[in-house]
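These notes open a run of structures that come right after.
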Structure I
Amino acid sequence: MSGISVALTGASGMQYGLRLIQALAGAGETVHLLVSDAARVVAGLETDTPLPRRSGELHRELVAALGIDPARLYVYSEQQWTAPLASGSAAPQRMVVCPCTTGTLAAIAGGHSDSLIERAADVVIKERGRLVVVPRETPLSAIHLEHMLSLTRLGVVVLPANPGFYHRPQRVEDLIDFVVARILDHLHVAHDLGPRWGKEGN
């Protein structure tokens, strides 16, 4: 299946995930979206974009809020085991968990598949695809670091939501775009979200 799977989980930093969906759809990529229950709670606390439980309602909400082509977004429930994301014969070869809770990080590192998010990540790993996890947690315990090390050894990109400042950000959106740009780089998706190091203006 073409496109990129995106999972929103309950870590702080929901703005990163929403901007990522917008940027991917804007770049012509098809987004296959998964949302955890905890992500819905966090979205209500951090953003003005609700994440309804019903897939159809969620699709309509995000299309309107993000201004994206509805044909570029597919939405699945966490327990939709018949979704193509659950099978190595059909799932996209690229996936991002953004933001990624430390609980989701642990589940993926342990090979658990208790939700479609965990199963989709497991499929990408076993099929030797590109998985990017974006944890947003501080400080990090030895438990978190061990899970990150385990995933890194499997070829997973662990990309903490740590924005840089060399581009002289003027708005919160500039910091969000910095992290999203790094995610897009690792997905090999072209973008113009900001200047690169060493380029004119830095």
Structure II
Amino acid sequence: MASGVEQQGRRSFWLKQLHQWHWVSSALCLIGMLLFAATGITLNNARHVEAKPQTVTMEGVLPEALRPVLSVGAGPVPAVIIDWFAAEMDVDVSAGVPEWSEDELYIALPRPGGDGWATITRQDGAVLYEVTDRGWVSYLNDLHKGRGTGTVWSWFLDLFAVACLVFCITGLFLLHLHAGNRPTTWPLVGLGLVAPVLLLILFIH
């Protein structure tokens, strides 16, 4: 049977480790948690947050010399098309999602805080580009949802979620170690579990 000194030593060791992981994970995910908490409020009250979308439309004609690339009819956006948009419209379509049809090349340009797309008519090379900006609130909301943000932001969301899990789990163990001197600990934890469950049962069908 372990002596009181050994038990105290183990307790001190685990307290030190848990505090270390707890504060490091909290530091890593602090800004992200503030962002996600704030955008959780704006998303939940989206109908009360006024947005004033601004749309920019540009038109052009693809030079006849470049139109043969439209006959490919499949695959990614051709490099010459990407270069033409960059030179003529100062628009980057390299990350666009192409959809080929018999009549046109449609390029979806998803982006946080708005929408974008471009079309090129295969017969006459007519180009139409449109981008809509819904403002900073919409931009931050889309960061929250990971909408149109690309692979790198998706990786960040995964790492942020791991940091949050470490923060919460180490916090739970710290609650366990300190609960003996704080009798309200587990009732409060229980309330945090019971409250949303009751709301789900009573008000969400």
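When distance in nm of label points 7 Å out along Cα→Cβ at positions 138 and 170 is computed across structures I, II, the figure 3.9 traces back to II. Of the structures labelled I, II, one was used to calculate volume of the Cα convex hull per residue in Å³, giving 211. Name it. The read-out comes from structure II. Ranked by distance in nm of label points 7 Å out along Cα→Cβ at positions 10 and 34, structures I, II are led by II, which has the greatest value. With helix-only ellipticity at 222 nm (-39500 (n - 2.57) for each DSSP H run of 4 or more, over all residues; to 500) derived from the coordinates and found to be -18500, which of I, II does the value describe? This value belongs to structure II.
Of structures I, II, the largest value of FRET efficiency 1/(1 + (r/R0)^6) of positions 130 and 154 (r between Cβ atoms, R0 = 30 Å, to 0.05) belongs to I.
A short reminder: the numbers here are calculations on the coordinates, not readings from a lab. Keep in mind that this is a model prediction, so the values were computed, not measured. Cβ atoms are built from the backbone, for glycine too; each structure is taken alone.
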